[in-house]
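Undergrad: The structures considered in this document are given below.
A short reminder: the numbers here are calculations on the coordinates, not readings from a lab. Given the structure is predicted, the values throughout are model-derived calculations rather than measurements. Cβ atoms are built from the backbone, for glycine too; each structure is taken alone.
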Structure 1
Amino acid sequence: MAQRHKGIGLRVLTGAVAVVALPLFALPKGAVAQTEPAQTELAQSEPEQARLSVQDARVLGLEAIRLGRPELAAEIAMALLAADPADSFGHFLMANSLMRMNEPRMAERAAKQAYRYAKTPEQSFQSARLAADLAFQRGALTTSQWWLRKSAEAAPDEARMAKSIALFRGVKRRNPWRVQLAFSARPSDNVNNGSSGQYNIIDGLPFVGKLSEDAQAVKGVVAEAAVTLGYRLRQSGQSETSVGAQITTRRVHLSTGEKTRLGGDPGFGWNRISLSLRHEWAPADSRHRFSLEGTAGRMDYQSGSDYSFWGLALGHRAILSERAFLDSAIEAEQRSDQGTRRGDRSYSIRSSLIFQRENKDMIAATLLGNRFDTTITGRSSTMVGAQISYTLADPIGPVGLSGSLGLQRSQANGYSLVGLTVPGGKKDTTRYAEVQMQFNDVSYAGFAPHLRLRHQSTRSNVSRFDAREVSATLGIASKF
């Protein structure tokens, strides 16, 4: 005899003779038997009540929704859940019933339970899509984005994945809030940009100095985390104004051996907090877009040398063709040391040409420059640099790949060290190469781990600044 489960009574729907799929939950063939054998029955304790198999109850639930009887569908869902509280279809049927009974929050909770107990990609996809739709209807756009991410992750086929991603991007454009979380960790053989040697030799001077331990390269693990919030104040067809806030923290873990060598932990970490106001605009029927951003904040170092700052940045993007655009920015920053206006200023310029090849690969060539002015004699400097990057459109196996090569040169006229003026000023040349890998097959809600391998070396006419670093950074990045 088939096992019987106690549940609420089920009223038989007149004319319910066909299985009708819900618009948001199309059951695959055979899916009605995923959580219970077909012969399992639902019944009330009273013998005169009709007993229905789980399969029949699901059919009637679908038919009740189709006929506009959500209250009856809810009763059927309750019976299914009484028989099996982990029945994903029962929770999904309840969510659809509550949605049609104008109970959106309860419906959303039921949809989340359906996702929690889903046993197939189809159930996960449909449940996440319903949760996203319900969150969108009540104006919770950030929550809707999260569930659209989950629906894209669970999509049984490429077409529905693409549809979920398109919906996600549409909701993101409408959402006035921007929330970004970032975290990375990297083992490094030079966490402090220290010298690769023990001695300080200045080209052109017959003196040799011994460097302190903390002036030399220190091995450790660098962890960084950032939270960025943004809110759009206004938007029109040609312009947008937003405010933002960002908190970034950096901590460096040193081994016991390194701490012993250094005589303790010097504190190579820092905290940065900033507030910003940004305005973007584009003239009508123009290929140009501009932005103006003001920023103010504070930088706190564990070792001291804290400062406050404020700055302005002007950005410009020009569409050159269907496959190329130019992205440029000019920035200026004023720094003040512990509330005293010391006069430190930084000016930067950057311009990148981005080109998409016919095979969708991306090439980016960047030129950059920086001028740092300070009242400290010999510490003002000028830097120029260039970088070229290449990003593959198609992954190699499960790994997305990109790489960069860069070169920077800096000059600090009048630079002096321990009372010795460097002939011709301090001159540094930095070269670096990095490869970034993103593992898209190992992801959660559209977020995948990425690994950056970087090698950087600096040559200087002051050997204190001869440095080399090899690092591997592991972080999380969005796939879309």
Structure 2
Amino acid sequence: MKKYDKMNMNQKVFSCLLALLCSLYLSAQTATYTLEQCREMAKAQNKQTQINEENVAAAKAMRQAAFANFFPKLSANAAYLWNQKDLVLAPDKLDTRIGTVQANGGIEWAQTAGMQNLQNTIAGLATTAEAASPGAGMIVTQMANGAINSVGNAMGGIYGDIRKELTFDIKNMFVVQAGVIQPIFMGGKLRELYRIAKANEQIAKIRTKGNDDDIIVNVDEAYWRVVSVDEKLKLANQYVGLLEQLEHDVQIMVDEGVATQSELLKVRVKLSEARMQQLQAMNGLSLSKMALAQICGMPLDEQFNVDSDKLTEVELTTKEVNMEEVYDNRTELQLLEQANNIAKSGVKLAASTLQPNIMASANYIWSNPSVFNGFQKKFDGFFNVGVVMNVPIAHVNDIFLLKAAKHKARTIELKLEESREKIELQTTQSRNKVEEANMKLTMARNNLTNADENLRMAKEAFSEGVMTSSELLGAQTAWLNAHSQLIDTAIEAKVCQLYFLKHTGNL
């Protein structure tokens, strides 16, 4: 037995030194992240966080745009127009009572009573002249017609000059306008649009906070999963070490004839099972770290450790819950509150369509050509001020839209009441789970204390030869289960505390 004790002591010293060296080497090669560091890394790389930040910036700009609608809008416009033809206000042929006057031409006399009398008079004079002297009648007729044609040509020339003066060159036209428009009364539209934009900005901020809470929950769950598997791996390593030591001891006892081969085989079967569990824990730890790395934005093959110190020393506290504070902190209710504000503004916005709209405007207009002092080929302008009012008279569809807006607002109020009831139930359940986890944690610690003491006594009894290896295996299994149960209970307590904080809005 002295030889056995000496070999046992040497093996323990060697195992401790090897474990210490491995631990120092791994610590030097890999980084160790705390829970808070993982949270910050996840927030920094999360695409939804970046999207939410852009949405907040966009909502802020929309609110500023809605606020700007209260102020005057100043604008300027300019136009150039090329026309194929000039502007002519007089036709080339002018119909009058005495005939049709052609610009720069003659006149086509109308057969009026006056013209008929003139022609009769000329014919009478020609007859008298012909009677007095043969051939004189033709001369009188020619002279009279020539005089009439001269008068017609003179009238055509005068009309041509008038038509020329009434012809304006508009082939190149320029217009410049600067004006300002100021809403005076829009039935409350602008005020409600601003309130809606303000509520949308708050919604964008609340969604950012809600997304941060979701990131924290996802990171914490992945983090504690890594811690759980890591602790299980450490426990598996310890358990394998215990079984290897027991195998060594039983082998010596078999060699000395104080134990049977059957007892040795039982230990080896347990050792094989423990090594299988050890391998599963190693694979599980690798996968859990990859999942955490993906959430935190790290390379999937990055080697790192997590801080799991004092895991089993976790202490849970549950203070009295003030439901009014919970209602104020929960993002779901905050979103519904803002949706309710938008719905109320929607009712007022629908009502504003049935009210008058009044706007004032002021403009200054320059044009070339200008017509303020005759037709001139130069820039000149004028100033005008006006007020426009629109009064809805028969807008039946707007009345039904107002009713629909009221029903929608009532729907959101009912959803808000229902959500309050559900949140109160959810908070109560979370509090109960935390209290239950506290009780489980206390029982698991007591069970671990008993299992540790039982294993110590079993080792002493086995060393003294008053306990079989099978009984020691049972004590080791109970020790393993107690440690595993404490790890599971501690992780469960952490997760329960996490969801309690989330459900009370205190993440």
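Undergrad: Can you tell which of 1, 2 yields 0.80 when FRET efficiency 1/(1 + (r/R0)^6) of positions 225 and 321 (r between Cβ atoms, R0 = 35 Å, to 0.05) is derived from it?
TA: This value belongs to structure 2.
Undergrad: If FRET efficiency 1/(1 + (r/R0)^6) of positions 145 and 185 (r between Cβ atoms, R0 = 35 Å, to 0.05) is computed to be 0.85, which of 1, 2 is the source?
TA: Clearly, the read-out refers to 1.
Undergrad: Right, something else. Taking relative contact order in percent (Cα under 8 Å, 6 or more apart) for each of 1, 2, which is largest?
TA: Largest calculated value belongs to 2.
Undergrad: Computing P(r) over Cα pairs in 10 Å bins from 0, in percent gives 4, 13, 21, 20, 15, 11, 8, 5, 2, 1, 0 for which of 1, 2?
TA: Answer for the origin of the read-out: 1.
Undergrad: Can you tell which of 1, 2 yields 71 when percent of Cα pairs over 15 Å apart, for residues 153-192 alone is derived from it?
TA: Clearly, the read-out refers to 2.
Undergrad: Comparing distance in nm of label points 7 Å out along Cα→Cβ at positions 401 and 417 across 1, 2, which structure shows the greatest value?
TA: 1
Undergrad: May I pose another question? Give the label, chosen from 1, 2, of the structure having the highest value of mean count of other Cβ atoms within 10 Å over residues 233-240.
TA: The structure with the largest value is 2.
Undergrad: Starting from the value -25000: which structure in 1, 2 was helix-only ellipticity at 222 nm (-39500 (n - 2.57) for each DSSP H run of 4 or more, over all residues; to 500) calculated from?
TA: Going label by label, the one that fits is 2.
Undergrad: Continuing with the same structure: To which of 1, 2 does the computed value 0.90 (FRET efficiency 1/(1 + (r/R0)^6) of positions 201 and 257 (r between Cβ atoms, R0 = 41 Å, to 0.05)) belong?
TA: Label of the originating structure: 1.
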